[in-house]
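None of the figures in this text is laboratory data; all of them are computed from the coordinates on show. Keep in mind it's a predicted model, so treat the numbers as computed, not measured. Cβ atoms are built from the backbone, for glycine too; each structure is taken alone.
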Structure P
């Protein structure tokens with residue numbers, strides 16, 4: 001299974017989490033309670049997937065042309 005990093009879509013919330021799950025699983029919700037816009041109650045906010053560059057090191061010869 002792959003590891004995915006998720007962050008809360010609320011810019012004021014800095015909650016992030018790394019989860020190991022299949023790509024078919026739904027995006028989790030932020031466990032921090034967020035106040036609704038009309039200040040009527042609290043709700044869970046969805047999270048977004050954070051894309052980053054994986055660390056890759058190519059060693060040895062032959063994987064790139066040396067021209």
Structure Q
């Protein structure tokens with residue numbers, strides 16, 4: 001379960017990062033920029049949700065999970 005949560009979080013973080021990088025390459029504010037901006041915001045929400053799910057899993061595992069190395 002832990003590995004799957006980490007995998008999903010990593011994928012979501014990469015998708016967010018890649019989309020934000022594409023946004024940064026836009027030369028001006030126009031329709032493409034605004035579409036990318038919306039996509040960045042959506043991917044940010046998905047990344048945060050995956051991170052929250054991972055945090056909940058870690059909290060459920062208790063203090064012992066925080067002190068062990070993978």
Suppose helix-only ellipticity at 222 nm (-39500 (n - 2.57) for each DSSP H run of 4 or more, over all residues; to 500) works out to -29000; of P, Q, which structure was it derived from? Q
Out of P, Q, choose the structure whose coordinates give Rg/Rh (Cα atoms, Kirkwood Rh) equal to 1.17 when calculated. Q
For relative contact order in percent (Cα under 8 Å, 6 or more apart), which of P, Q scores largest? Q
Distance in nm of label points 7 Å out along Cα→Cβ at positions 2 and 34 computed as 4.7: which structure among P, Q? Q
Comparing P, Q, where is distance in nm of label points 7 Å out along Cα→Cβ at positions 10 and 58 highest? P
